[in-house]
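Right after this note come the structures.
Values in this text are rule-based calculations from the coordinates and carry no lab data. Since the model is a prediction, treat every value here as computed from it, not as a measurement. Cβ atoms are built from the backbone, for glycine too; each structure is taken alone.
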Structure I
Amino acid sequence: MAVSFLSASALGFILLAVVARWLETDQNASFLVLWAVIFGIGAMMSAIDVECSRLSSRADVSGEKVPAQVAFVGCVGGAGGLVACLVLAALPGLGAELTSSPGTFVLTLSAVALFAPLCLTRGVLIGTRRVRAYAVVVVGEALLRITLALVLWLTSMPPSVPAAVAAVAVGGLAWLPFCGTVLRAVSWRGRGPAPSWGEAGRNVGSLGAANGLSTLLMAGYPALVTTVVGSAQGLQTLFAAVVLTRLPLVALSPVQAVAVPLATRAIHSGNRSTLRRWWRRCAEILVPVLAIAAALGWWLGPLAVRVFQGQAYDPHPAMVAGLLAGTCVLAAALLQLAVVVAADRHLWVTITWIGATGAAVACLASGIGSAEARGVAAFVVGATTAYAISSVAFLRALRRRTGSTVVGVARPSGQ
């Protein structure tokens, strides 16, 4: 599965490079905002994946078919995604990008809506141990997008933001070849508990809210900047640099996948000293890592952005240095939060992202310096805030009671 995730991520970066060469620079700025909206909401809707995989796994272990509750989960998640898109369309700045043309708005809504069956399919496939089919869907989603984008570019079609959004939307059709498999896996007339809209809403809503907050400093950052600043025009170079400097987070994905189970075993075995040593070592190496990242961003960053997005994108070295260093800080925060999740302290995850997003918004809204400078500074401030809060959460998680094992000093569960 790690190979499929990394392959899909690589194809996603290639797609952005192709679109940047096809669209005009201002058009690409608008497209990157729409990309951020679509995948920001998509990150929220990945709660459908999680809940459907949970329901499917539980049924698989019991030797039963998948409960029909997964359909309710898909409907609730899809409706939530569409509502989120409509709310964003009402915001100043961001709304202007979403509603710049009827075609753009309809295609954006379509791209969001297609995440519902896509996430449902992925959740059922992985929950019923159809790993190969799951990998095909993950890679197929990215392949469909890059194929249409290449056709548009190589056939010299006139640059068009709606057409670029259509290339994103078409990836949501990757679930269609496995529609029959999912339908056969679900027990539509099972004897289990009746499907509940309320349960589906609670589970998907809580997971989706946490995912949505976290994505504001990652895939959804261009949308956050546009909302606060009021326009995406003139920010194409910043957004191009933001997209490229996300590479460390992509490389971190396989590490995050194993961090939670490893931390869970350490916590429940009472081996808190191992995690404390890990935290101290990470804190010690973070400063030299940041120095190296900033130096690489300064010396090679502008060239990398030009190679990635085209010669029209020429960022100042300080921009790439700041963004790359901020991304490394954010990566450290994500690893700490993996341990917090393993300790079952989910509220702290939400607190972390609320604090980080609030700090970034305050910096963007300060009005000090140019929009580009505020965009870089806000990202660094938000990432640093996430690291600070997640450090507190990490240390508190090791002092508190987890399950039946006391880790550190036991405290009442309400603290």
Structure II
Amino acid sequence: MNLNIKARAGVYWAAYSLLAALIAIFALVRPSYNWDLLPYIGCVVQLGESDPEQIHRQTYALLQERFTPEVYSTFVDPSPYRRELARSPEAFFEQLPYYRIKPLYIGLLALGRLAGLHPVDASFAISILSALTIMVLIPLALRRRFSLGRAHLLGGLVSVAAGLPYLARLSSPDALSAVLLLGACSCALLYRRNAAAYSLLLLSILVRPDNLIFVLLFLAYQYLARHPGLEISLNRTAILGVCALLVYTVTGLAGPRYPHVTLVHHTFVGALAYPASFDPELSFELLYRVARKAVGQAILERTMSAFCLIGLVSLLLPRRGTVADQAKGMIVLVLLNIALRLPLFPLLDARFYAPHFVIIATAFLLMIATDSRPDSALRRPIELWRRRTRRTAD
């Protein structure tokens, strides 16, 4: 019987591993070359070069040697903005401050280049490995309330629904940001490793500075929830909050940080080839246009709407033990993070919210689980075998 249980566990792991392998293969066969890859490579080149003309020349040369002419043309031709950046080293150099604020991601790309990897290949390696690590974390969380088989089945559904196949094929820091946030939650909630959790949270700010909102909300949640093993004093909460703010400040030391209004105008009104000379004006008309566009996107973005609806429904469910309490608290945290982030940068792209979707889906499943014994599926065959043995003996 024990061999049968082990065989079933092996089947679950094999099926789940097959899904992970398919996601990795899909990312390798159908990669998504988003334009932001170009300035990220420019930041890597800038680590060893200070002349804007040399940075421009080397960056475009790296892309040209890696891509086919058809793919390369998408980085230089489709719009006047991209054509101007391909023509002007000054214009391209002025784009880099948007991306230098993510030093951990740029550092990993640079390490990959030192190890012999092309920066493009290093970016995809980071995304694929991060997505696969997230797929490991999801069943570990679900095992708190589900059997081994159900945890892997539901983990596969959560992985696909939350957009991990899409995240794995992006040449961007979003997958790395997601795995750091989810890893921090796992360290704190599953293994009571607060030191590791805080380290990962601080590192996440070096990948995406807007993760500061999530970090501060998580610290507040730990202080207010006071779950066993998660207690944190007010002094420690304040110290960690200050550390998070300091790390956020460090992200701007690599160069000048443009005003947030410039970033909003660049994203929602019109791309700025020369943002350093742009004189930003914060007007009610600009805020209205951005807010209207954000609300319209929120309504049309089905993934965001679906997961937010699941989160709101979860808040109406009754509490059933510590696991359900923690799950509901994390859903509140995520919904607050989305609500606070949207007004600051209302660009609704699923890649920004993948960790939020994973948390909402996993927490919702933990709240609706009826069996609080994670290994119950392994215990039932043993109990049946014992009953049959007793009947035979009688």
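So the values come out like this:
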{"read-out": "Label whose coordinates, when mean count of other Cβ atoms within 10 Å over residues 21-28 is calculated, return 18.6 (choices I, II)", "value": "I"}
{"read-out": "Ranking I, II by Cα Rg over 2.2 N^0.38 Å, the structure that comes out highest", "value": "II"}
{"read-out": "Highest-scoring label, criterion being distance in nm of label points 7 Å out along Cα→Cβ at positions 37 and 349, among I, II", "value": "I"}
{"read-out": "Identity of the structure behind 0.15 (criterion: FRET efficiency 1/(1 + (r/R0)^6) of positions 53 and 333 (r between Cβ atoms, R0 = 35 Å, to 0.05), calculated), options I, II", "value": "II"}
{"read-out": "Entry that produces -23500 once helix-only ellipticity at 222 nm (-39500 (n - 2.57) for each DSSP H run of 4 or more, over all residues; to 500) is calculated, selected from I, II", "value": "II"}
{"read-out": "Value 22.9, calculated as mean count of other Cβ atoms within 10 Å over residues 69-76, assigned to which of I, II", "value": "I"}
